[in-house]
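Novice: What follows is a group of structures, each given as structure tokens.
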Structure 1
Amino acid sequence: MRELKSIEENILDRALYLIGKKRSLNISVRAIAEEAKVNVSAINYYFRTKEEMMRQVRELYITNTLSISAIMTDTTLEAEEKLITVANEIMEYIIRYPGITVLLRDAKERDDETSERILKVSNEMTEEINVLLDKYINKNEGILYNHILFWSAINYPVEDNGITSFDSELLNSRENRIAYIRQLLLMLHQ
């Protein structure tokens, strides 16, 4: 996942965070500036328009999705370690940027080049992970169910569904997330 260092990247980070918290792309520039702890003029300076800022938020989504896909080509990792690493990255990404699900939903409704790229990289990443999951599980029966179980177990606990019964330590601790993912893969592998 791309680490954000500059003021411009901090603004994008906070915009994506607010999109998720509000479950909408309709976030005011003032709210983004407040969340990023910058003046509204900083947003105007770096992006000129809200539309340009939102375009760059969507590009950040693409960049981070591609970085997760790159893990799949790492020849130093075995299948299980790839699945663990990828699942952890996805969970961490959703925790850090709850707005990614909103961006993905929005991309399905738009007809522009950036939306097409969002859908393309998301679908390619999902397909790569599903192929690896099939090889790892090595079962011909119930493959669809295993995919549903895997994706649900990765997405559900970290999406902001207002669920308070899930242990936040699982979400916030990398070690606990990895233990959770290992247990999930063990269950699917049996």
Structure 2
Amino acid sequence: MVEGKEVRLRGDGFVLRRWKAEDARWLIRHANDAEVAAPLSDRFPHPYRREDAWRFLAGEVVNLDEPVFAIDVDGRACGGIGARLLGGDHQGSAELGYWLGRRLWGRGLMSRVVADFVPWLMQHHDIHRVQAVVLTQNAASARVLEKAGFAQEGILRQSFLKHGRPHDVRMYARVRAEQA
């Protein structure tokens, strides 16, 4: 459900909303975890310090004008989800990214978040394809995508740099024609 002019998506046990300055302390608390950062791009540093939070909240890391939201549980930002809208020959497509604080892992929260966010994204931004990549060893993230109706399209070999080393990733996608 979307409320008012400010984008707020309410789901089962969470709210997706725009990031705000007050989220800095919760961002640091949940993001400053080596296990959270391990499967993410190097744009998500570890250790995650106060200056990293402020750079993120200032829009220096990702474009916060795009659909990029805090995952709010009980009034606290505990993770994030967002999409980078693609242009040119990829107009109408978006690349999905997400993360969640480890304290909330194993509860099905991210599966519910992705399942609610992707249809909203497709409808409100006229997107026909949402894609996401996960490191081949990240089985939990692959399950999140599969539960949300994504299909694995293949392996992109040596396509993801993490700490200067190339890694293989699984490419997943969900297209509008496949929505129930």
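Novice: Work out percent of Cα pairs over 30 Å apart for each of structures 1, 2, then name the structure with the largest result.
Specialist: 1
Novice: Tell me which structure, out of 1, 2, gives -0.91, -1.30 once log10 I(q)/I(0) by the Debye sum over Cα atoms at q = 0.20, 0.26 Å⁻¹, for residues 11-106 alone is calculated. Please report the intermediate quantities before stating the final value.
Specialist: Working: 1: -0.91, -1.30; 2: -1.00, -1.55.
Of the options listed, only 1 reproduces it.
Novice: Match the computed value -24000 of helix-only ellipticity at 222 nm (-39500 (n - 2.57) for each DSSP H run of 4 or more, over all residues; to 500) to one of the structures 1, 2, and report its label.
Specialist: This value belongs to structure 1.
Novice: Among the shown structures 1, 2, from which was the value 24 of relative contact order in percent (Cα under 8 Å, 6 or more apart) calculated?
Specialist: Traced to structure 1.
Novice: Now, a different point. Out of 1, 2, choose the structure whose coordinates give distance in nm of label points 7 Å out along Cα→Cβ at positions 35 and 155 equal to 2.1 when calculated.
Specialist: 1
Read-outs: derived from the displayed coordinates by stated rules, not from any lab. All figures in this text were calculated on a predicted structure; none of them were measured in a lab. Cβ atoms are built from the backbone, for glycine too; each structure is taken alone.
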